Structure 1
Amino acid sequence: MKLTIFAATGGIGRQVLEQAVAAGHDVTAVVRNPKSLSEQVRIVTADLAAADPATLESAVDGADAVLSGLGPRSTSEAGIASQGTRAIVQAMQATGARRIVVVGAAPISTVPSPGRPKPPKHDPGDGFFMRHLLAPLGKAVLRKHYADLAQMEDVLRDSGLDWTVVRPPRLTDKPPTGTYRTACGQNLRRGVLISRADVAHLMLRVLEQPETIKQAIGIAN
């Protein structure tokens, strides 16, 4: 497949890139700093905080699918996921690209956004410990990050594209296993951890699963 990968030098984006190349896909990597890439792929340099539309259109033109590991790495970057995804969506709409897979976060189903001002109080997949301790703590600490990701999902729902959001819990740097659990539209009971490598594996895997289109997919060990 012809794939365009955004944030291809980030924690998850790097894993998506390496796995896509290993699987023999035709890859375009969109990054801010091309010097950090060693893979022999087509590279497009763009800063999604202030991206040139023509540059993004050239990156996604003809792509069978777009995958994005974009997300805020610090409080100062809060807003980049929604802002950058909006720019990606506009480029896809301009060029006719349809399929996009992005990374969200497990708590987002309960985070309010302009498009979902009154989300459910609890995710149906969360157990007692997650509902009453871990989720509230995480949302208090990462409030701006989660608000950004919730708005990113608004952008996708309004896009008319064939989108999928992968929502992981806490990320680790362990190697890929390929034996993780998934659930459509909800989190996983006792799903506390997942490796970035396995998130990347799922992002590529859903490209062959049309039933995941316009769905949020929970993932956990």
Structure 2
Amino acid sequence: MSDSYQKLLENNKAWAEWRVRDNPNYFKHLAELQNPEFLWIGCSDSRVPANEITGTEPGEIFVHRNIANMVVHTDLNMLSVLQYSLEVLQVKHVIVCGHYGCGGVRYAMDNKDHGMVNKWLCNIKEVYAKHATELSQIADQEKRANRLVELNVMEQVRNLAKTSLVQKAWKKRGIKIHGWAYGLENGRITDLNVMMGEINDLDPVFRFED
């Protein structure tokens, strides 16, 4: 068995030493306060690390990741992260960031049995079914998958807005929800221009009354 995991420990030691050389109080300040403005809901894909691609430091972004950056209303993990970030950390922005070339999205487009992940992929298949007319007109498989990546992000932004947690935050202090897509081939983030910032941005049937 390879001991490649040891490289991670060695890299960590070198990184920690570099940080202290650059700023002796770096870890002291980091340990004292977590005050991020952003909650990032992204894909678990190892090629899409939130801090690196946004040029931010540890402590600036609160992060939740899952396969294909989904907002599923029965996902207690995601909902717990959302509640903590909104009510305790008081984040100002929630960002759903998908990425082109997403394996979860591609798997959701086929009819193969992928085992336990089928239950998760069903949520993406629902997005596909909702936009089947548009997607069926895209002949190129890669372009169709990339468009589904965008549509999926848009739907997850709406799913966030449907939660009572977000709606309470809107009423109390105002937050903004953004939908982005990251390009693996060029490292650039595309703003999909689906920002939601108030209760009136949501269909009336999904609005909770006080």
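Nothing in this text is a laboratory measurement; each read-out follows from the coordinates by a stated rule. Keep in mind that what you see is a predicted model, and the values were worked out from it rather than measured. Cβ atoms are built from the backbone, for glycine too; each structure is taken alone.
Can you rank 1, 2 by mean count of other Cβ atoms within 10 Å over residues 53-60 and just name the one with the largest value?
Values: 1: 18.5; 2: 13.4.
Answer by largest value of mean count of other Cβ atoms within 10 Å over residues 53-60: 1.
When helix-only ellipticity at 222 nm (-39500 (n - 2.57) for each DSSP H run of 4 or more, over all residues; to 500) is calculated, the result is -13000; to which of the structures 1, 2 does this value belong?
2
With mean projected area of the Cα convex hull in nm², for residues 37-108 alone derived from the coordinates and found to be 5.7, which of 1, 2 does the value describe?
Details: 1: 5.7; 2: 5.0.
This value belongs to structure 1.
Hey, volume of the Cα convex hull per residue in Å³ derived from one of 1, 2 reads 112; which structure?
1
Assign the value 11.5, calculated as mean count of other Cβ atoms within 10 Å over residues 29-36, to the correct structure from 1, 2. Don't jump to the answer; show the numbers that get you there.
Values: 1: 16.8; 2: 11.5.
Checking each candidate, the match is 2.
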